[in-house]
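These notes open a run of structures that come right after.
Please treat every number below as a calculation from the coordinates, not as lab data. Keep in mind the model is a prediction, meaning the values are calculated, not measured. Cβ atoms are built from the backbone, for glycine too; each structure is taken alone.
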Structure 1
């Protein structure tokens, strides 16, 4: 269970921390939450991916810092790759070129300050950082780790949730009921159904193409949120935050030469 809110500025959150705290206890690992701003069915806020990524990063950092890790969570990037959702009102899309430029500037800034370990806490399935990370590591000799929070603790996912889905589904709705219940309007949720591809061979394992989202998901959801509860969200959130905290702690404790930190 997450602790109650600490009094005063939390030194592991850069948006709250002051320069005195940074000088007294400089971090060696930075965490960058990266989400998206997009429709999540009719019942979840556009900022769902950001709320989730930030909350997991902050709670994991709190736990890791209590164990002695030197972590700082950066302010989030609130836009992601939404190329297939631009027909949905107020959607902002960041191209891969834009994402690469942002990552380049963040890594350059951190490296100049002696922080050579970065975790991207990803909250949006449309974001793909693999090529960007490879390029940045080659250029800067830093270690960059990507955590897709929704892929953590798959065992816990299956223990907690029964309905499959990948957008505004039972899992995301439950997590938001735990984190920000005042923003969830479950009574107006659509069923989250998916219209299958007419070109059936494109749906098989090993074949991928982007979904024309509004045509594939008429209410923008993917997976039914009907059975979502705050209790399910809390159980799952605690599991994934603990797993992320282990990653943060191990990265902060690592020494050069400890694979893959070379």
Structure 2
């Protein structure tokens, strides 16, 4: 019986940990909440009878990422982006010259900025990946994606401004008052979004279960729409999380009382012996 009670304490503690992480990130841009899923445990005994079978407790089945849409908040920054619907922004870490390219990362957090080289980056310097454009400024999809925004135009004038429209086109403005499309934001979608691996910083990497990323422009059939000067907030409902916390607390307290009762029974039996 003690082993059964311990499984109850363990799953309640796991559930509380998941809830605590959700609440801690309620204000994190692009955060996706998780849910702990549990299963019952029965001894694998072919001689046991279905009429007298007693369970062996509970265990963690998986901690599932919930990829539902977060609410949208309007901002004053032109480089703040949000996706309505499916898809992730594609990020590439900056690597030293001559080094092999690192695996791409994926995120729903669109709080981007412009670095000294004129590239669109996140807060840690990872570069937002975009489709290349041809001489007419039209994205060539499919194409190799990159993150280069020319710091000078053909007339040799220092980049002055960067803007992004709802179709994902990044437009660069130069000191001679000329503007040109320099890329289009690429969005990645997966067969199974919930199977992506969370690596922290609201970033994910692909796994065997998630499948391979399909890269498309915003608004494509497999991707959502892009909103500019907008951020997607965490999909955490604080009231729902607090209700889940109370449930987990009750489960923990109930198992703790069962443990106390089992200890008292064992003590009485020992005293009689």
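Remarks
- When mean projected area of the Cα convex hull in nm² is computed across structures 1, 2, the figure 14.8 traces back to 1.
- Structure from which 21.4 was derived, mean count of other Cβ atoms within 10 Å over residues 71-78, options 1, 2: 1
- Computed -11500 for helix-only ellipticity at 222 nm (-39500 (n - 2.57) for each DSSP H run of 4 or more, over all residues; to 500) - originating structure among 1, 2: 1
- Origin of the derived value 46, 38, 22 (Cα extents along the principal axes in Å, for residues 55-158 alone; candidates 1, 2): 1
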